[in-house]
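Visitor: As structure tokens, here come the structures.
Where a number appears in this text, it was derived from the coordinates with a stated rule and is not lab data. Given the structure is predicted, the values throughout are model-derived calculations rather than measurements. Cβ atoms are built from the backbone, for glycine too; each structure is taken alone.
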Structure 1
Amino acid sequence: MSDIKNVLIYGASGDQGEIQLAPLLRENYTVRAALRSPNPADPRFAGIECVPADYENPASLAAASARIDAVLLNMPFIFDKAVAETYGRRVVEAAKGAGVRLIVFNTSAYVADHDIGLSAHDGRVAIEAVIRASGIAHVILRPVVFMDNTLRPWEKPSIVERGIFAYPAGPTLAISWVALSDVAEYMVKALSCPKAWNRNFIVGGPEVLTGDQVAERLSLGLGRKVIFQSITPDQFARTMSKLLTGSDCVEPESIWDRMGQFYRWYNAQPASPLAVDVLPLLEALPIQPTPFADWAKRQDWSSHTF
């Protein structure tokens with residue numbers, strides 16, 4: 001066991017970080033949330049100290065890190081490697097200056113051990129390198145694909161209204177889908193498991209599933225038939241663009257194109273990088289991982305809203 005008590009969390013207002021707040025409080029950590037614009041009236045942060053912090057303002061990061069034992073780092077996707085590395089370095093320098101003893105970094109996506117030529121991915125690789133070079137104890141968690149993606153505005157309406165799970169995965173692409181709530185449990189568990197420190201883990205769920213197998217589990221959640229439709233990454237990018245801009249025209253290097261690039265890379269690999277052996281992870285950070293069907297049964301599928 002460790003003696004970590006005071007925890008600073010970055011990204012607490014986003015869906016990755018917010019879901020980590022409840023287990024932190026459940027385990028009796030003293031929690032401080034680093035927020036760009038703290039709102040004392042926000043009910044999500046009841047019982048939590050909220051402080052202003054901006055990646056563009058290193059002094060704010062230093063102030064947020066004072067008297068902190070550990071940092072949970074959830075960063076937004078940044079499609080510029082140099083900017084991502086700069087922001088990560090500022091967080092780490094603030095933590096080191098304050099005497100922080102542990103950084104737990106949620107990469108929010110699959111990350112290889114090397115650059116793959118995609119800026120958002122390679123920025124994560126750069127942040128990992130900064131953390132490792134800092135001398136601060138660390139745990140790096142690299143979750144693959146989230147079950148919660150099926151609830152997104154570009155996915156849930158098709159599932160609810162048409163019974164079609166359309167995803168940019170080839171018919172045989174195997175994925176260890178993981179629940180965001182499980183990632184939160186791993187993040188919090190890392191605070192009290194020194195045997196996991198100074199290691200990195202690919203994070204997946206307890207099952208390795210093809211698209212058809214995911215559809216079977218969604219069918220159990222909805223109580224009616226759901227089928228899988230394999231779409232191309234380009235179709236995926238057009239769907240996202242249409243939903244969020246009103247146009248299905250995907251400009252090269254736009255955020256939609258860059259998201260599609262991830263799935264182009266996943267589908268092009270000879271062996272799926274998203275198929276995870278979770279045994280090393282569970283040995284280091286023992287939690288009870290959530291099967292996809294169990295997760296699906298807990299969701300509200302009565303409407304297509306997120």
Structure 2
Amino acid sequence: MAISEATAFEPLLDSVDRVIVGKRDVAKLLLVALLCEGHVLVEDVPGVGKTLLAKTLAASLDCSFRRLQFTPDLLPSDVTGSQVFNQQTAQFEFRPGPVFTNLLLADEINRATPRTQSALLEAMEERQVSVEGHSLPLPRPFLVAATQNPVELEGTFPLPEAQLDRFLLKVQVGYPEEDEEALVLERFAASDPLPDLKPVASPADLQDWQRRRGQVHVADDVRDYIVRLVRSTRGHADLSLGASPRAGLALYRGCQAWALIEGREYVLPDDVKHLAAPVLVHRLILSPAARLRGTSAENVVATLCETVPVPVEADA
């Protein structure tokens with residue numbers, strides 16, 4: 001079956017544009033996560049639209065949506081669900097938690113304790129929840145969109161590496177341009193446009209896009225380029241921890257999704273470079289010496305994208 005053109009995704013991206021001003025590339029990255037059945041961590045300063053972006057995406061999809069505000073007193077059972085005694089039947093019954101949804105907004109995820117954060121690990125990786133020795137499958141599709149504020153550290157608990165590695169992408173919304181910020185004031189002056197948003201894609205559409213994502217061709221040379229780029233982070237002088245094999249698979253699938261969104265049936269080396277930072281940066285740990293020099297993981301990935309040999313057109 002031939003892969004459709006990029007116009008198949010335009011209604012969804014246009015729907016997000018009606019609320020979120022000037023962040024179409026960020027919306028594309030969230031769409032990449034959807035096509036890969038991955039999860040996305042949105043990290044940025046307060047007030048740039050992190051939560052609104054996730055809510056707008058959910059409103060544009062005809063899928064179930066739950067929002068969970070993470071706080072220090074949140075318990076794992078508040079995420080996954082718990083057994084509740086039914087007085088009529090004199091039996092305990094499982095009451096599903098908010099994780100049983102298609103799109104879960106984990107707002108300010110780093111405010112919850114590590115124990116509560118770990119309640120999401122099994123759900124994110126295996127699409128199931130284990131309760132009282134029983135494994136309960138989660139709805140499909142399933143996407144966790146988590147937000148966190150990198151500036152305010154008091155009362156927060158940094159995400160462990162094991163959980164960071166389960167996020168397909170980490171994206172930043174960023175401040176709008178001057179003309180975009182003026183449009184934000186104009187658009188939200190009278191009322192919030194989000195409640196008027198209608199779904200433009202169904203779960204069946206998502207499943208079809210996910211299937212077609214797997215059909216996008218990745219040439220052997222481009223695949224080897226992904227492997228070399230990921231492996232170059234291991235043993236790097238500025239890194240204490242490099243990217244895992246899961247990171248390589250995430251980059252491979254993410255490039256397929258990006259190519260599909262751009263209307264291509266094949267992946268280009270430029271796709272790999274474009275997604276290298278969102279896929280790899282949050283999985284890397286800088287060495288103490290690199291931190292003292294002011295080096296960032298973004299700088300390391302950018303340098304590797306320039307130095308790792310890129311397959312030429314004749315080879316691809």
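Visitor: Taking 4.0 as the value of distance in nm of label points 7 Å out along Cα→Cβ at positions 190 and 270 derived from one of the structures shown (1, 2), identify that structure.
Guide: Of the options listed, only 2 reproduces it.
Visitor: On FRET efficiency 1/(1 + (r/R0)^6) of positions 30 and 94 (r between Cβ atoms, R0 = 30 Å, to 0.05), which of the structures labelled 1, 2 is highest?
Guide: When FRET efficiency 1/(1 + (r/R0)^6) of positions 30 and 94 (r between Cβ atoms, R0 = 30 Å, to 0.05) is computed for each of 1, 2, structure 1 gives the biggest number.
Visitor: Let me ask something else. Kindly point out which one of 1, 2 the value 34 was derived from, the read-out being percent of Cα pairs over 31 Å apart.
Guide: Structure of origin is 2.
Visitor: Now a separate question. Can you rank 1, 2 by mean count of other Cβ atoms within 10 Å over residues 198-205 and just name the one with the largest value?
Guide: Result for mean count of other Cβ atoms within 10 Å over residues 198-205 over 1, 2: largest is 1.
Visitor: Additional query: Of structures 1, 2, which gives 22.6 when mean count of other Cβ atoms within 10 Å over residues 174-181 is computed from the coordinates?
Guide: Here the read-out was taken from 1.
Visitor: From 1, 2, which structure was relative contact order in percent (Cα under 8 Å, 6 or more apart) = 18 calculated on?
Guide: Label of the source structure: 1.
Visitor: Taking distance in nm of label points 7 Å out along Cα→Cβ at positions 38 and 214 as the criterion, which structure among 1, 2 has the greatest value?
Guide: 1
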